Structure P
Amino acid sequence: MDNSPAGRLRADDRLAHLITELQGRGLRVEVPLESRQGGAGPADAGMLWIDGFAATVPTGADYARTSPYVLRAEDEGWAVYRDGERLASAQPARRPRYYDLATAAGVPYWQIALLHLDSVASTVNQTCAYWGNADQCTFCGIGVTLANGRTIARKTPEMLAEVAVAARDLDGAVDATLTTGTTATPDKGALYVGRCGQAVREASGLPVEVQFEPPRDPAVIDRVADMGIASVGIHVESFDPAVLARVAPAKARTGIEGYFRAWERAVAAFGAGQVSTYVILGMGEDPDLIVAGCRRAIDIGVYPFVVPLRPTVGSLMEELPAPSPEYCETIYRRVVPYLRERGIGAHTAAAGCARCQACSGMSLLEEKSDADGRTFLPLVSHG
């Protein structure tokens, strides 16, 4: 194996491309793989480490069943193959130990919070004011998990604190990520998810990210920060206003400018690099608008977590094809240099999706720099 800097760079390039390919084309599995189905988080997410890099990849979708990539067991461990060629070692996530526990009232811990590789994560309110009406976000599957009996509608701060301690002690969780369905209240659910995060932090000592929509009163953001929350996710989903209006009507009423106002308040409260937003690729957006919006967000200290769409069974987008890996890789290449110039990235986030990075190929590209600070990015594959 070539361990020179150039050789390591080439290996990193291949790994960055492979992760992007797997997240776009999915992975066939020949061994049991811990996965997440439906919900508001990484839907249809098979969880594993590829050459030591945390990744979630589609494993249950129809397109994943015809993927050229397959996860196979070897004499010692596992690996990802394509057309019989071994591409990378792999370590499937095992079933967390804490999943075998339950509260005193008999609620299984896994119905309260799941382990996303090394982050204990939960949707604290598994209902949303937009679900089932004209405001429903078309990519979302928050009601799917509840309807399938895989979770409970509302988790209490006490429940979440109990599970977080177990996830830390039994399975090595390093942070907590808490999101919520939007509530029909002025704070949009921010204060409740903040109180849940406060309880988790105080009980477990884990850094916590909470995620919510921009509240009507921006002072709510300051109140959440005062609860000791480390990071916050306020997710615009798309910087293309036409796409946002089509896929998330309620968020479109807040408007992209409304999100920027909320982010500015959040950066002031939490600090640069501790505020993030999901940016979903593959919904028909103008890529130039996406890149421009990401750059503007980066300039004020917000991390745009760019991810490919994963069409969720049961969502209004379940029939939409996933975006091509080549397209996603192109956007990553255009966004990552701005992150490095601003000095924020996965390495600066204390908790949450931006810290974990498993649902995107961005962080592998963020890490590629020479002594002069230049960013190395892989060539876009046309294969």
Structure Q
Amino acid sequence: MNFDLSDEQSLLQDTVRRWAGATYPGLEQLAAARGEPLGFSEARWNELAELGLLALPFAEADGGFGGGPVEVLVVAEALGRALAPEPYFASVVLGGGALRLAASQAQKDALLPGLMDGSSRLAFAHSEAQARYDLQDVATTARPVEGGFRLDGRKSVVLNADAATMLVVSARTSGARRDDDGITLFLVPADAAGLTRAAYPTHDGGRAADVTLADVFVPEDAVLGAVGEALPVIERVVEGGIVALCAEAVGLMEALHELTVDYLKTRKQFGVAIGSFQALQHKAVDMFVALEQARSMALYATMMVEAEDAEERRVALSAAKAQINRSARMVGQTAVQLHGGIGMTMEYIGAHHFRRLATIELTFGDTPFHTRRVASETGLVSVD
């Protein structure tokens, strides 16, 4: 199988890497962007729109460029290398993924133009505090009323929710809290009466918010997809998110490995560069091996994310996420060890790569969660 990028994909990769490298050449520029009210520069966001990146994964019939998982991988990896804080993952991959998979044509016509030109942003409000990684665990309720629904509940750690103009909210229209059936997706304006967002910085320097819905009314045409049948859509959105996270992690690990090798070449001890010490060379090689293992699994996840068999797709993406998690921890921790104390200081950009990798490790399933899933669904262990 040929894993080389096509000419168009290589051009896309070069374009995004050039933009990211020029926009965030160092920690000073990154800190300035994170210091903006929304945690990123709206001017830079508009530049991504002008480059066509916000329209990339959407169908040409809807005004997009018809990009697939490989194109998203290319963009996520390039943005990851530069630690770009723009909410591409939250708005385009997650929120946009829900639109792409479940929206009616009328909803696409109403929302996609703003999303693609950068004037509006989405947030995917699904996770709840009690659910951990179980996607079917939804306590937020939506009760039918005349002309629509009333939503009540609380969503936790909604990425870039404070920057969103529209939220994709999951709520239970029927069934018990952990039932597979009965979950529905709704499009809820960020300024809807009864909706509040408590925003805060995340461990990796990003932004998130806890979203509270108190008797929030939405009309019937705010339903995204079929009533009570949203879980398969949510699973596909998360699977697409895992692919993007895998790609971003590869970009982060690649940049962190390069930083570490450069440091070994310049840091001197006993009158020589510490990179001349064989033990440290072996550590750097171990980092490279872990990086390449992660790159292979990111490509595998990209190849499998559109597989028709849901169980096969689920196992493949869990296997990829488990390996990405292991590689991210190994590369991050080894980089800190080889740098010494400077590797943990917030004045050094490598520490920011490490923190982002640590956050990715826990997003959409940690290593034990995905390892158990692979083991149980392949029959290696009993699920009883």
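Here are a few things to note about the model shown:
- When mean count of other Cβ atoms within 10 Å over residues 94-101 is worked out for each of P, Q, structure Q gives the greatest result.
- Which entry (P, Q) yields the derived value 0.50 for FRET efficiency 1/(1 + (r/R0)^6) of positions 246 and 262 (r between Cβ atoms, R0 = 25 Å, to 0.05): Q
- Label whose coordinates, when Rg/Rh (Cα atoms, Kirkwood Rh) is calculated, return 0.94 (choices P, Q): P
- Origin of the value 20.0, where mean count of other Cβ atoms within 10 Å over residues 46-53 was derived from one of P, Q: P
- Comparison of P, Q - label where distance in nm of label points 7 Å out along Cα→Cβ at positions 30 and 158 is highest: P
- When helix-only ellipticity at 222 nm (-39500 (n - 2.57) for each DSSP H run of 4 or more, over all residues; to 500) is computed across structures P, Q, the figure -11000 traces back to P.
Laboratory data are not the source of any read-out in this text; all were calculated from the coordinates shown. Bear in mind the structure is a predicted one, so any value in this text is a computation, not a measurement. Cβ atoms are built from the backbone, for glycine too; each structure is taken alone.
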